Structure 1
Amino acid sequence: MKDMTAWNFARSSVRFVSALILFCLIVSDVRAEHEGKVQILLLGDSTTEGSIPRLIKPEGPHLESMLEQLLAAEEDLPPSHFINSGLSGEYIRRLIDSGRYDRDVAKLPGLDYIFIRYGLNDRARVENFPEEFPKHFHELIDRLRKDHPQALLIPMTVIPYSNEEGCKEINDLVRQVAEKEKLNVFDIYPRYSAELANGPNMLNYRRYPLEKVPEKFHAMVKSFMNGPSVVVMANELDGILGHLPGWYGDRHPNLAGYNVIADETAKYLAAIMRAADPKLSRSLRGNLSAALTLHASFDKGLDADFSRGDRTCYIKKGAEVQRAEANEDAKLLPEDGRFGGALHFTKKSSFQPAFKDSGVLGYNDSNWNTTVSVWLRLNPDLDLEPGYCDPVQIVGDDGKKGFIFLEFSKDETPRYFRYAIRPLFQIWNPDNVAWADIPFDKRPMVQVDRPPFSREAWTHVVFTVENINNKSEKKAGRLYLNGKLQGAIENWDLTFGWDPSQVLLVLGASYVGHMDDLAVFNRVLSDEEVKQLYSLKNGVRELHPVATK
């Protein structure tokens with residue numbers, strides 16, 4: 001992929017001089033404005049640079065200026081300055097080996113955030129892409145951390161460009177790199193893809209060789225000529241030339257496409273900037289905010305306050321789901337929570353509110369990572385009814401294809417508290433033995449013999465899901481209580497077989513007690529991040545903007 005054709009010499013010369021002048025102005029501008037403004041660097045290829053839209057409409061506004069305008073419209077945010085360092089045809093190896101990184105990136109002053117979007121050219125140009133691309137990405141991250149230690153690094157997925165399979169390969173590798181580097185991925189792909197559903201060609205410009213255009217139209221397209229090609233920002237000529245084979249073949253964004261990228265980027269960055277708190281470092285607090293996918297405070301209802309997917313809380317009725325409403329079995333208590341209101345399960349019942357996975361848990365068949373956080377208040381020995389109790393479950397279409405749960409045991413006094421990840425049935429239970437009959441040390445679980453739950457105090461519970469379905473990385477799950485690690489599920493083949501469309505986060509299975517401040521994150525939180533989550537003065541609401549999806 002390359003976003004420039006061969007222009008004639010005169011045009012190239014003019015552009016070179018113009019670019020040289022512009023470069024000098026940009027360098028001067030950066031040096032003059034890094035004091036007093038949040039500095040954001042955009043690194044990437046032609047889908048970041050936008051060279052053709054700049055040629056067609058030099059006055060813009062282009063990606064970086066649109067981002068500045070969108071953030072300026074949010075009056076509570078500080079002034080920002082975006083530096084667009086995208087370059088047509090670039091891939092990570094070329095950025096580093098050509099010397100451009102040292103020349104244009106390494107010495108930029110005062111960077112606060114760095115967005116990194118590579119992969120399209122890397123996949124086309126790098127031999128053994130699946131192995132070499134992650135290495136190159138790690139190398140770039142190492143360089144950026146050394147040269148800009150105060151900046152929050154934000155790897156991005158690519159936009160829909162080549163075929164869906166190719167984009168998935170790239171984005172899966174980006175997520176794997178980010179997971180190892182403990183960074184949050186900014187996933188631009190879903191938003192851009194959703195916009196394309198409104199018209200498959202509405203976000204790309206048209207670039208078509210003049211030699212393929214019927215001669216009778218040559219005079220008509222003269223004003224659209226750039227070098228040897230007809231270049232049109234949007235759909236002006238679709239009604240006349242749209243029937244030509246390959247007319248829509250160039251998938252680079254037009255200004256509308258870049259505005260989609262700008263809008264989603266501004267929303268993502270605004271949430272991180274708002275979450276900044278003097279008591280926490282920008283990178284740590286920002287990382288938590290960026291990883292958050294769902295928050296349900298139970299202050300005013302069962303629906304989530306914030307979600308990157310569906311906010312609605314559901315109840316399952318047979319094979320169907322319908323909206324869940326508080327009732328006598330599960331009451332909302334406005335002033336009785338750890339932070340504001342709480343959800344009180346008054347008795348053991350079949351009412352089990354749930355949230356759909358899409359955009360929340362992120363289950364997938366190649367490398368699933370997530371973290372779930374919740375506060376509980378109960379005396380397990382006095383409040384729970386006989387039998388097992390699972391305050392939180394993650395379920396799929398078939399329990400034999402996988403099952404994740406927090407559990408209070410049924411027979412022991414005091415009751416044990418457990419976190420279990422049960423993969424495919426034949427893996428954890430090849431002899432078809434009842435769960436209760438399997439020795440504790442032979443179960444894929446963490447067990448806490450004397451957990452700190454009580455009616456008088458809230459207990460913070462966090463569990464992680466690490467590298468599920470990943471064939472090459474170690475799989476695990478960890479349990480934390482009140483910010484402290486209790487143990488890990490390790491040395492198990494944690495392979496699942498769920499249908500992603502059927503995955504649910506389920507609450508209150510046979511649970512009797514209070515619940516508050518449910519949250520889900522799209523990656524594994526570190527020990528330090530779990531401690532910070534536990535220490536939030538006002539709960540998870542501090543991590544997301546007032547305006548929610």
Structure 2
Amino acid sequence: MRSIRIVFIFVLPCLYMLTPSLLEGEDQFDNPKFGTYFFYWHDCPYNNCETPAMIYHPTGSYTRYSSMDKSWYAFEILDMMHAGINYIFPVCWGNQPTLPYFRISVLSNLAEAIRDTGSSVKVGLFDDTTSECAEWNYYNGRDYAPNPPMPLDDANNWKYFYERKIRPFFQTFPTSLWATHNGRSVEEGGRPIIIVYVGIYFTGHQSSDEMWMAIKADFSEDFTDGNGKGIIPFLVLENTWFVYNEDLTSVVDGRYRWGAALYGFNSTKTRNYRVSAVGPGYDDRLVQHSGRYQPRNKDIHQYPGPPDYFLKTEFAKIPKDAIFNPDAETKHLILIETWNELFEGTAMERCYDYPAPSGGFLEEAFYINRLKRLINGYKFRQGRQYTLALISGDGGTTDPPPKTYIYDEGTRVILKAVPETHYGFSHWCGDVSGTKNSISLSMDSHKTVMANFIWLIYSPLNFKGHKVLNRSLFLAEYINVLTWEKNPDNENIVAYRIYKIEGDNQTFLVELDAHTFLYWHRQVEKDRPYRYAISAVNHEGREGEPAYISVK
């Protein structure tokens with residue numbers, strides 16, 4: 001496709017001239033398909049542009065980064081192709097009543113741009129359900145906002161899904177541009193993909209299964225393939241819908257979980273269809289008062305790495321079953337969250353202010369190229385790879401250091417726990433167990449391993465003892481007098497415990513408070529030797545290493 005790219009340079013405005021040196025080649029793969037969410041709610045330089053709430057700022061946003069401009073779509077499509085994206089899912093808010101640049105009608109520019117570039121990218125629908133509820137409120141005399149929630153048990157409200165969004169969206173694109181569940185044309189059984197956002201903006205969920213069945217039926221009446229056969233859409237719902245109505249399981253074709261850019265990789269299989277998702281990181285602190293933040297250069301456990309560390313380590317968790325069995329019945333859609341959500345900091349597109357670890361900024365196409373390498377590596381690398389998330393608790397570290405590593409299948413890894421001063425190694429947990437400081441494991445799956453450490457409790461100092469005769473008018477007894485001193489390296493000591501040692505047996509004698517440093521073991525035998533152990537006890541009830549003495 002490089003020849004197509006070169007030809008297109010001459011028809012784009014100079015602002016959008018591509019930089020081939022920053023981009024790499026493209027490829028096609030039948031299964032899995034890679035898709036991404038695409039936001040077209042910008043109309044630069046006039047509307048929703050260069051706002052203070054944007055985390056990153058795209059190249060060209062001072063001029064015509066606009067849903068009204070066909071060349072903008074073409075620019076983004078060509079970059080998606082080079083990144084390895086097969087499917088684009090415009091984030092649709094229907095016919096937004098107040099923002100003309102964010103209506104379905106502007107997507108005709110996207111359809112024309114795909115045609116003009118000769119792109120193989122296909123288009124599916126991402127139904128942002130915020131808009132159904134907001135539009136319902138708007139046309140009922142309230143603000144355009146997703147509150148109060150829209151009742152689904154009123155069938156009159158279903159039009160906000162189908163008549164006002166789904167139908168006009170697919171009418172905008174010829175069936176040849178539809179993203180289908182199996183990558184084939186509708187005449188070959190391909191079904192257009194509809195991905196639906198969360199179900200939290202609605203009530204009356206007991207009717208949601210009936211609603212979606214009705215929408216599928218209406219779609220098959222309104223849309224037919226070249227043979228006149230009705231087309232049934234392929235419905236993929238976000239997991240929150242099933243919290244309210246488990247009956248949806250029989251209606252949907254797939255399910256997924258939103259939030260991969262913040263919470264990390266997720267994957268859900270429904271019958272013979274798997275949807276996986278990853279993202280580069282997340283940052284909505286300029287939008288939300290108490291925003292959420294997942295740095296791009298830290299793994300899910302917040303250990304630092306290169307600029308694409310979060311994306312790279314989460315990407316490695318994507319299952320590869322379809323790669324090693326191309327004829328597998330299960331189809332796999334892998335979603336990149338997102339291409340250009342600038343207010344939540346999940347963009348992959350060209351931006352001029354992605355920060356570099358050493359200061360300054362990364363090249364504008366940095367994440368496009370990184371995504372391309374990850375996709376190519378996923379498809380064509382021989383053998384599986386697995387992640388090892390290595391974590392250390394308070395009081396120590398590990399060798400190798402804590403972070404997320406990626407290993408080829410079968411690699412043997414040696415892990416060592418390294419305690420800090422005044423700490424001791426306690427145990428491993430997660431996908432391994434044991435108390436040995438050094439362990440070896442085989443990378444045959446994704447693993448999380450944590451080294452746990454404990455604050456050391458040192459033995460009391462100067463533990464001494466001697467035998468004395470205690471004589472009175474009517475009684476004589478021998479007493480072993482035991483004394484000791486506190487250890488200044490200990491913290492939070494609340495007691496001392498003293499034991500009598502006889503061979504391999506240990507008998508508890510007494511527990512004394514932390515301010516007592518003297519104990520009389522009374523009525524001992526005159527000529528019998530005694531052996532004692534004393535341990536400090538902390539506020540958790542944990543005993544430390546004992547000190548020993550013998551008294552003859």
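Taking distance in nm of label points 7 Å out along Cα→Cβ at positions 297 and 433 from the coordinates of each of 1, 2, which one would give 4.0?
On the way: 1: 4.8; 2: 4.0.
Source structure for this number: 2.
When FRET efficiency 1/(1 + (r/R0)^6) of positions 145 and 465 (r between Cβ atoms, R0 = 41 Å, to 0.05) is computed for each of 1, 2, which one produces 0.00?
Structure 2 accounts for this read-out.
For relative contact order in percent (Cα under 8 Å, 6 or more apart), which of the structures 1, 2 scores highest?
Going through 1, 2 one by one, relative contact order in percent (Cα under 8 Å, 6 or more apart) peaks for structure 1.
Given a computed value of 0.5 for distance in nm of label points 7 Å out along Cα→Cβ at positions 137 and 177, which structure among 1, 2 does it belong to?
Derived from the structure labelled 1.
Upon calculation of helix-only ellipticity at 222 nm (-39500 (n - 2.57) for each DSSP H run of 4 or more, over all residues; to 500) from the atomic coordinates, which of the structures 1, 2 produces -5000?
The read-out comes from structure 2.
Can you say which of 1, 2 returns 15.2 when mean count of other Cβ atoms within 10 Å over residues 329-336 is computed?
1
We did not get these values from a lab; they are worked out from the coordinates using the rules stated. Source: prediction; values computed, not measured. Cβ atoms are built from the backbone, for glycine too; each structure is taken alone.
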